[in-house]
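Chemist: Structures given as structure tokens follow.
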Structure I
Amino acid sequence: MKPSPVSRRQFLKSATVASLASYGGLSGKVPADPSQGAVGQNWAESFTYGAARFHQPETIDELRKVVRRSRRVKALGGRHSFSRIADTDADMIGTSQFNRLIGLDAKNRTVSVGAGMKYGELAKLLHKEGFAVHNLASLPHIQVGGAVATATHGSGDGNGNLATQVRGLELVTAEGEITRLKRGDGNFEGAVAHLGALGLITNVTLDIVPAFDVRQYVYIGLSPDQLMANFDAIYSTAYSVSVFTDWQSDPGLTAIWLKHKVAGERFHAPVEMFGAKRADRHVHPIVTYDAEVCTPQMGVVGPWYNRLPHFLMEFRPSTAAELQSEFFVSRRHAKAGIRELHGLRGELAEVLQISEIRTVKGDDLWMSTAYGEDQVAFHFTWIKDWPRVRAALAHVEKKLEPLGARPHWGKLTTMRPEALRARYPKLPEFRGLVAQLDPSGKFHNDYLKKYVFG
């Protein structure tokens, strides 16, 4: 029997930790002497890294030496991936020491930062100088290098993912040599969303824009019919728009999150939009949870970095009792995707905590999940029970795969590797670039062999 909305809320609360602890870092558990033991776990503690050795170099020269003498090596960033894209059975190099602001060029509107810097840290430094990046992901806690490598994103019809901000990058290649690439160079579009396959990124140069303020409003009670009938209208309402839903029939658990630029956008926050009512309090994406960890809403003006993410930097945004998946579908198939997923409400009822729907502008980065066309992204936050989640995930993928779905590189999928590879028309060129920079496969791992190199 399908659970009632109340019993389902109680189920989800019991499947996670009810309280939200203060944010202490998303770095997982690292032994006191990592060189003598396992690296630890990802931030959600859903898997343990398999590296034999962990290195924490403090300088580029130290990093180059480790790379040069390693048989296989991977970079470890913010530990936010749910897939094993960053794992290895050999040497792992932590990038957290490469977290400094290298230079800000106000005239050319760029900033260069260490790949280990977190977006929340970068944002405050930029804002102080009157600048911003064009968009941010849901979490400000993630590191620049890892987010760029996996084409992590925010939302907005006109906003590309975070990798599209990259103007240039510096990486240490397999022989320990430093290579620099910039926009306009040959193969640059293949090197940005690089999946960790080209080398270890040490610093990144990003496009910046003048700082801006944002108002955020939440509307609760959006029905599936209204979402499908007004999809384009809803997502064109603000600079950044997200819809949170549990795919059930109760619209009280479905909400629109609108993030408006104060300058340049006229919006008077009506009491009702598309049948949903404006929230009269700050809310969490899971509306039964405490909103203390979330960025301020209700139209309170604030700086871009304190409104574009959903969660505040000073808090841990999740209990970590979760698994995550995400799939990108051509914007042309947005309504079809919504219809298919709503049809799975029975299969999702007891394993899904919340789902988020966002839009991402298309780009020309070879291995980007938004390559070639505007996308709609369907994100799933599951309970932490892989056998049951895997069963539900198979249903989701069966519905979305005919629509050309691309899984997020850092999230969980059971999609057939050959189907995933077929989604990337520039994959042969990417393989050629990898062969050029890493002919021995030093930066390969089981994940890349399975999903990229076949």
Structure II
Amino acid sequence: MQPLASDAPLIVYIDVKSPYAYLALEPTRQMLLETGVLADWRPFVLDIPSYLGTAKIGPSGAVQAQRRSASQWSGVKYAYFDCRRYANLYGQTLRGTQKIWDTRLPAIGMLWIKKQFSLKAQGEPGGPLYRYLDALFELFWKRELDVEQLTVIQAALVGAGVATSGFADFATQEGARQNEQLQADAFDAGIYGVPTYILTDQGAKPARYFGREHLPRVRALLSGEAATHANSDIAYPLPRDLDRGRLEASAQAPGVAKAASGQRPRLTIWIDFSCPQSYLALLPTLSACQQGDVQIAWRVTSSKSLKKPDAASGLQQVEDRAILHRRHRAEYLITDMQRYAPHTLQRLHTRVALDAAATGLLFVQSEAPGKVNDFVERIFVRYWRDGGGIDQGDDIDPVLGELGLLGSDWRTFKRGAGPGLLEAMKQQAEALGIRSTPTYYLGDEPFQGRAHLPLLMRRLSAGI
């Protein structure tokens, strides 16, 4: 089994212990049904300790043992918070796991189904593979399934209508070897997380997409459409039958988005002008907020630099998986951002001082609120498209001049109110613990990344 090749136009890698894979099942199936595309579903067993450390949670929810940094814990906590709100949108139960599970047996169960059925039969809606995955994912995330037990996997196969005679031997012999080889080959091919989508017929090199937020682009490409910002920017899918009850269930504090009478709904957005993710979010955000008549409160903070791919040592066999995982992820992110960008992105791994641009933003917010979006867009364009500076005071003057705001008021602001307002904004960012941009806020509820825009706009339009 070649990790990037299939007779189907799409390969989908999943792992039952990933909440992101669980959330991707339904929208992926819906996309396949609507496009009439056949998918080759395959297992990818996550090695979570290699990139997120380890932790064991007791029955009370307390951490009994752990080997994680503060940054890793922060990422894990936000990930579960984020996944639960989308699970609530789909009416799914998603309880945090109490340990890092070994999911080799569920993976081998998938390979057993692939051994018994044709590719077409595997991918049929309601077919044995779909039934098997439904049984595993739903009960596992309710904490009602021990997927490390052979008898449990056998029962799931039987429930899916799959014969299990010989499965016990397969699980310890041929299937175990096949799964081990597939996992090694897939990781070596650059697959490091789930869900991962491989478009197998996109020219000489298969296209790789990590995360369900890429389903709009995957759909467009599989349908033969030209991929544009309008039809294929990253976006977390929403259920087609989304009602107000589920929308409220997904909210940390329902009603916080409700605007006062006569006022426009408001969205707070933290950005870093030198962060490529913030730049790529600019036009989709402005477009969505304009269509929804949403007022933006821009805030500026420094974010973590994009990691450069680790240099290959030439001795890959002695490099541990954590190093290789970081390299695969870093290389993928560069490719991913470039394909969504309106032009080639330079300075991907550079961050610059933001005090000058942030002070300029505060000044425009104070003196000309109606020109704030123009200021933000011009600063981004100056840095990313035109290669200009934004980290010195003189760098901001031309932008203010273009907006008709350069003058004595700007000089007075820089000497007077500006420094105090800038420091207050920095302290707010520190108190919120913002480390990645863009981060959107509805009240106190954070949303990291522009892929949340569909949900944000639905919440704002509904006042939820």
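No lab work stands behind these numbers, since they all come straight from the coordinates. Just so you know, these numbers come straight off a predicted model, no measurement behind them. Cβ atoms are built from the backbone, for glycine too; each structure is taken alone.
Chemist: For FRET efficiency 1/(1 + (r/R0)^6) of positions 201 and 297 (r between Cβ atoms, R0 = 30 Å, to 0.05), find whichever of I, II sits highest and give me its label. Mind dumping the intermediate values first?
Modeler: On the way: I: 0.30; II: 0.10.
By FRET efficiency 1/(1 + (r/R0)^6) of positions 201 and 297 (r between Cβ atoms, R0 = 30 Å, to 0.05), the leading structure of I, II is I.
Chemist: Still on this structure, please answer the following. Given 2.8 as the derived value for distance in nm of label points 7 Å out along Cα→Cβ at positions 105 and 153, which of the supplied structures I, II does it correspond to?
Modeler: Traced to structure I.
Chemist: Tell me which structure, out of I, II, gives 43, 24, 22 once semi-axes √(5λ) of the Cα gyration tensor in Å is calculated. Please report the intermediate quantities before stating the final value.
Modeler: Numbers: I: 34, 25, 21; II: 43, 24, 22.
Answer for the origin of the read-out: II.
Chemist: By the measure FRET efficiency 1/(1 + (r/R0)^6) of positions 49 and 233 (r between Cβ atoms, R0 = 30 Å, to 0.05), tell me the structure among I, II with the highest figure.
Modeler: Ranking I, II on FRET efficiency 1/(1 + (r/R0)^6) of positions 49 and 233 (r between Cβ atoms, R0 = 30 Å, to 0.05), first place is II.
Chemist: Additional query: From I, II, which structure was helix-only ellipticity at 222 nm (-39500 (n - 2.57) for each DSSP H run of 4 or more, over all residues; to 500) = -5500 calculated on? Could you put the intermediate results ahead of the total?
Modeler: Details: I: -5500; II: -15000.
The read-out comes from structure I.
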